[in-house]
Each structure stands twice: as C-alpha cells, then as structure tokens.
Structure I
C-alpha cells in the first residue's frame, strides 16, 4: 500500500508540474518585436487545392419551396441597427430570361427579445439584377428577389429572435436568433471576430468554415473574393471562355451566377445568426458589356455605406464595440483627389478613440506581401493612402488576395516602425485556385515588374532605395518586415481584450480544431502614448489580465478553463495522496 501511494504521489506531482509549466508559457506580444522572419513551407503531404463543390451538393441546393426565404444573412448597420438580407423565388438562366417584379414579394422581418414573441415588424426594399451576355451561345442570368430590411432601435448587447419573409402569402422563414454588439466603449468588445478571405466553394472552403464555426465567432470579416463565380462559363462549365478566346480585348468575362446562390446557401447557417461584413475583391468585378461592374456583389450585400457617410457600397466604416472598422475599396478610385480618399480622411478625422480605441482597416489586395503572387501589385494604392492611415494610427490591417498566410512586423513605407500597423494576409480561405507556395525572395521566383497587374487601376512598381534590398525589385531573403508566413489554408480569430491588448490567432485547416491547435498567435499591443499625438486619439493603456498571458488562452479560452479544472482536480489528488502517505506510515 505504501508503494502504491508513493507512486500516486509522484505521478500527481509530475502531472501538476507539467500542467503548470504548459499553462504559463507566454504568448508573444508586438512589444517583443520586431521578430526574426520565419517561414513555414508548404507541407507536401497535403494537397495544394481541391475542386469546387458541385451545385448538386446538398449544402448548395435550394431547400425551401416557392417564395420562402433562403440565403439569409446579417450585417451591421449601426450599434443600434442590423441589416437582414435574403432571397426569394427562383433565379433564371438561359438564352432568354425575364426579370421578375421585385415588388411581387414583400420584405418583412418580425423580431423580439423572446422566442416566438415578435413585438416589432420592419419592412424594407427588394430588387433583382441581371448578368447579361448579348452574344451567341452565352447564357444570361437574372436573380431571384433579393430583400434588404434594416432593424432599427435595437438595444446593445441584447439577443433578438426573428423571422423574415412575406406574411401575406404566407411565406416566413424559420426563427433565427442574433445578438447585438455591446455599446461602443473602450471597455466593450465583441467576443471573437473571425477573419477570412478568398473562400470559394471547395472542400477546403468547407474545412475552413467547419473550423471557423467551431470557434463560435460573434462576427465574420470577409476580405474579398467570395464565390469565384467568374471561374466558370455562363453554362456552368469550366475552362477557357470561347468568347474571351475569340475577343481577348473585350471588357467581359464569363461567370456562372448560380454559384452566388450556392454560396449564400453554403454560408447561411453562420450568416443568419452572426453578421458578416464584406469588402469586394477582384473576383467580384464581373464586368458586363455596358461597363457595369460588381452587379451581383452590390445587389446581394447590405453594408453601412450611407450610415458611415460613404456614397459607394464599395467602401464604408462601422463600429463593433470599442473597434472602429474601415473597409476600403481597392477596385474603386483611391486617388488622393477622389471621393474615397476624401471620405476616408473625413472618417478618420471624426471617429473618437476615447470611445473606440481600436482602429482596424481591411481591403482585398495587400500592400505588404513577400509571396511571388501579387507581389507589389497595389503599390499605387499604398503610395496614395499609406501616409494617411499611418497618421491616424491604424492598429491592424487585414488583406486577402494572396492564397496563403502572412503576418508582418509593424511597418511603414517598407521600414520597420513601432508605430506602423500590423498587416496580416488571410487569403487562405481555400478557393479553387490553390495555395500560393512561391516567395518573391526564393531563388528564381522574383516576378518581373509587369507580371502582377491589377485588374482595375494604375500600375506602380519600385526598386527599393535603401536597406538590404537596395536597388532591387525583390529581397534576396525573407524581408525583415515579414514576421511569419506559411502556405496553408485556414482562418483567423481576433479577440480584443481591452483598449491596449488584442489576441490574434491563426488556425490551420490541417490541424484538429477540437484540440484548439494554433498555427500562429500573438498579442497585438497598442501604444497610444508613444504613437498618437492628438489628445482626442488618446486612450488610457490597460494591462493584460494575468489569466490570459499563457499560450493556451486561445480563441475561446476553452483550454485555459480545462487546464484550470485539471489543476484543481490534481491538487485534490495531491492532497489526498499526501494524506494517505502520512496516514499509512
């Protein structure tokens, strides 16, 4: 008995020691940087990509009848209002299509604070759009009826139950539920913000969404390239467009618009309960013969453009608790004399950091990117806007476009700068174009200045004028401003702790999400006293709570709680073992 109790005691002490050692492993912070560049190469045991899910996949097919709502999605309008969007009826595709009357189906949302008790009704707008190809052999498309309704007068931090549809038919949806964000304040933040880009509709996309769903986000930030509908012919087939082959200079590219409907169904289980805030990517351009662009994107998604003073749905801003988000349009005019720049300047001048301390920006193509793909593609935009964003102290920038992951050291004008933003590329959602694996600094992989040309906008490239890459277009090694890069699919989670600390965690698809695996993790730390001179922009620095300093304070905090419980349990076992040892002796 003495031997058994001794063994129990030793094992207990060992487990407690290991547990404590693991839980106190510190998470790095940006204050520890700049970091030495790290590259994690593509795992050759994985597939670089996968095909799109077929339109017959149950997740993409219509599962409601007649004019019942589908593709239900939420979007933030203001701290006290929420957009609800959905689609009714059937889209048409073929040589001859006739748009339906959008007024034939009403746009209503019933909502209230208790399940089944709807104390308010809101009404909104309905519309349809057409994607037309007036050429022999190409199919045209006209959408079902797309509805947008704004729910006003909502209370912050409150759960609401809702149904949407047309009660006169009747054709109302099942009940859904969402929770409004807390009131904008330096002490209030959303629990978890998921950040993804370049998602598509592949099996890799499905894995990304499965992982993301497990992390239970309170909001989704989608940084462009949603459906990749423009990878298809108008008939739904793949391959080169015969029209584009015959007329390569024509301002048109075929698309298969039903992929948009499939994507809306694919995402509904998430977007019907948490808001998804989107910004356009190059795959949303979808030009038509008459010069119209972004028709599907602009029709399907409600964004708070008007609420934020923007005259275009291609760029806007919004608040989520104590975070002010700026969503910029890289495929709209970004010239310093243009409307977007003027709007951006006014938005930056008017937002109050004493209320929303965090300033986060997002747009599709990155300015800082060490991959060969899209390298220096948007130098023109950087040269026009970077100094303005730096002046007002943008804390974090999220981009997509590059189909891999990369996190930068704080940087400004290609120079390490402790007051520069942390740029993060999350174009690793899993789309059909596969993962990017080549870096511009790899031997023989440096692209020529004319290789990466934006689909819309001017062309600017530069050779570096100083530093290790002076006189060259590419670095000969991983740039010093690139902290970490990896060619894997995945998603990120942003958790703002207080007005000073925010935890960023990147999750890889190949990891077991039920084990809370982490691909990259860092605390992004604001330093307003050092970097912001405007008294209006100041916010009092706060400390990081002790229990959140370990590397297992991951996305949902589940592991920290689990280890706390384990430690308490083992503590009891330790005391019991010690008591038994003394008693039996």
Structure II
C-alpha cells in the first residue's frame, strides 16, 4: 500500500440527487397526535409564552455591580461550534427563511398542518456531498452532474482547483507560516479587476458587491471563523488535486490525468475525508460516543428514506436538535496572536461583533444603538487583512489547558459574558451578542411551533429515552426562566429545542448532547450516510485510502484536516 494514497481504486459515481429536496419528520407517527405538540392555547398566547421563554434564556451580560462568574466552558474545542454551522449549511437551507409555506414574521405565528410543513423545500442536498463547497462544479466534464443543468459554476474554479483570495498584508501581523497570504476567500471585485473572471460570468446578485465571496454558499461568509473554515476546505481540495496529480494510480486514476479527472478524484477525496471526520470526530465529540458506535454497527432504527427512496432532512433535527450550537458561542475568541492571547501574554480577544464585521457582509455596529449598523465589509478593506487570519491550533486541541480555547457548555443560557476582556460590563459587543442570540431564541421557538415540531417528552417516549423530570427541567434556572416554563405549560410539554439544551446541561454537564439529542443527531447524520450510495460508508473507505502528510500520517481529526489544508510550518 502506498503511503501517499493506498490502493483504493474504485471511483464512485455521482448520485443524481435533485438540487431541491424536502424536509420531513423523523417520527411521522407523531404528526397526527395533538398531545405530542405544544400546549393547545390560542396562538397569540402561545406566541407570548414562547417569546417570554426566549427572553429568559438570554442572560444579561455582567456589570460592575454583578461581576461575571466562572466561565461555563465545555470540554469541546471552539472549532466544533463553527464546524457544526458548516455542516448545517451543507445539509440544509430554508428553515430560517420566510416564504409562502413557512413565515414567522407575522404578528401571530400559527402552527401549520404537519403535512403542509413537509412541503417546505430544502435548498440543499442533505447527503454530505459538499454542495455548499462545490456548487454545480466547474463544468470540466459532461459526466459531472449539475443540479441546474447547463449552468456549471465555472467562476468559482481555475481548472481543477478552486480560486483562492489573497490577504491585504498588514505589517507586523506575522501569522505563520510567514509569507502565506493565500488565506482569504476569493472576492468578486478582485476576480473582476484581475481579469480572472468576466463580470458577465458572475451571478448578478454578486456582480455589484466587490467584497462578496466567490463561493457556492454565501452563508459561509457571514462570520469569520466559518469563512476561514470554508477557505480551509477550498485549500484541502486544491492540495488533493496536487496529490492526485503526483500519485494518480494510488487514488484510482489513470496516469497523466486531465483536469476533469483531477477534479473528480480530488472532490471524492475531500468528500470522503469530510464524511469520515463528521462521523469519527465531530459526532463522537458532540454526542454520546457509544450511540455513534451502536448506530454504525447496528444501523438506523428511526431514520428511514421516504417511500420513493428519497433522502430528507428531518424537521426535528433541522429546527430543534441541531440548533444546540447557539449555546456554545463565546463572547470573544483567542483568534490569533494579534486578536487573542499575544506573545507577551496580554489579551486582546476577537469579539463576536468583529468576527461578523470582517467578512464580505460585514457591518459596523452603532455604539449608541446596537440594533443599528452600517455596511462595512472586511473592515473597509478589499480583502481580508492579514492580521485577521485565524490560527487554528488555538481552537482545535482537545488537550489544551487554556479554557479560552473551548466552546461554552451546551445549556439553556444563551449569552455568555465576555470573559477576560477589557470591556466587560455592558459593552456594545455584549449587547450585540445578547440581542442577536435573544432574537435567534425567539425564532427557534416560534419556528418549532409553526412547523409542528413535537415536544421533547413526546420525542423521548417515541425513541425510548427516559424523559426529563419537571425538577430537571427547572434545575439551576433563573427565576425568570422557571416562571416562563411554568406559565407556558412547558414543564409538561417542552419545546424540543429547549429540551435538547436542558438535557445536555443536566445529564452531561454541557460537554456533549444528552441521550435524546445525541440519538436524533446521530440517527439523522448516519441515516443519510447509510442510505447514500455515494458515501464513504458505501465505498468501504477510511483514511488509509486518503491523502497523507509527508511522514505518512493519515488525517483522523479536524485538527489534522486543517493542518493539511493550511500548513503552519
């Protein structure tokens, strides 16, 4: 077996899944059971009760009179918060949009008939095929399936490789490896200016936005950590192209491959590495590991394809269980040696606000009114300044001794204090984060009600998991939170999203999802992989068949993946 790629030689045909898929229920039997839903009050009253619950979940930032308590850090490195967001964008799009079927912007949100809710289109293929990265492909081969036939996304590519952006160099930033400034997403303005892409070839929605990222899913340029993760995937693919070109036969490709063959092989490698890592690193970090092993070995009990064989994203997963990441957000991050813990030990953490500002959709918050902002993409630069390049080793090490490098616990308290920062108190950054997550909590709870998501108790019973008691649902809560739970009748019929967060908090100290949350997430993600004929599981693939470091080490963690994509030495 070659140390570079193994003897795996079985190309996998591309599954022709439609670009637009559907959502459905993981537990369809609960659709017709009114007792499995939220309390049956007037929609206006249920709306008010859910909003009260959402507001109570957003803890106030610390003040001088009430200093911050100990940070509620988990054992999960910070990268997993944003890797989860990347996975979500790859699987689903549309649960947060308001349209003809689902709309929560009305004064009073009413529950949909469950059969109507299943008509909500998913604008992503949920099969972990990285369509959020590859889009419709470069159009190098007629055999490459384009979900939108005849419209390949050629503007994203330079031959078999992705286009990569170049940073604006900031003297003294010195983010290793020195001299590597290919660490920004490609920007539309630069592509047009350089002549790399004609303006006519760029989708009209982007052509007048010079700071917009030339990527397949613009949601991945809404916060800087996800944007830098998307960049790492672009660079991983490009390195895989180089490896296939050097060792084609090790990857099942004929000698002297053309651009189409290089692209297909590199895409397959990138997808398979991603899928394997989702199962063996991501899932085994954020869920109860034995549940992953059990479903891998025994198969799925709950996730089953639709009667026509189609695969779908379950609403219980998309609208509730997989939204646990909102509670893991930190108020500030040790982003790099400039915005984080500096070489001299002083701290200048990257605020959550700044991580939104330094993207192609960046805005500057009005200090006098955090609800107002002014567009200011990339902090006013044409490309990402080099002092904002991320240093991944500060977010990926499970053995790290620095608590600032870990996500917050998975719990029902959504807004963290900005720990160890100069501006604690009621800073603008704290207010922005609090209001944003309070808004998210409202939308999550109202969306769950609108789409007839069953309660935590009903789902636990259906999946054979012991339900939380009322005392557990109230444990360590603020008085405001318990008052909201009681007034809304939510101690007996708990919104699934809140229930998943509380289960993790009570049973696993916020270090992983609990039994029910783990089961929903694992059943969904492994159910999709088990039933996808193009997945790494169907191919019998593992990292011994993948790309490797120069010393022969395989890629078995997200830390390895990022180091391979963006070497630091």
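Out of I, II, which has the highest value for relative contact order in percent (Cα under 8 Å, 6 or more apart)?
Structure II comes out on top.
Can you spot which of I, II the value 1.03 was calculated from, given it is Cα Rg over 2.2 N^0.38 Å?
The read-out comes from structure I.
Taking FRET efficiency 1/(1 + (r/R0)^6) of positions 87 and 471 (r between Cβ atoms, R0 = 41 Å, to 0.05) as the criterion, which structure among I, II has the greatest value?
Top value of FRET efficiency 1/(1 + (r/R0)^6) of positions 87 and 471 (r between Cβ atoms, R0 = 41 Å, to 0.05) goes to structure II.
Kindly point out which one of I, II the value -6000 was derived from, the read-out being helix-only ellipticity at 222 nm (-39500 (n - 2.57) for each DSSP H run of 4 or more, over all residues; to 500).
I
Quick one: distance in nm of label points 7 Å out along Cα→Cβ at positions 215 and 503 came out at 1.2 when computed from one of I, II, so which one is it?
Going through each structure in turn, the value belongs to I.
Read-outs: derived from the displayed coordinates by stated rules, not from any lab. Model, not experiment: these values are computed from the prediction. Cβ atoms are built from the backbone, for glycine too; each structure is taken alone.
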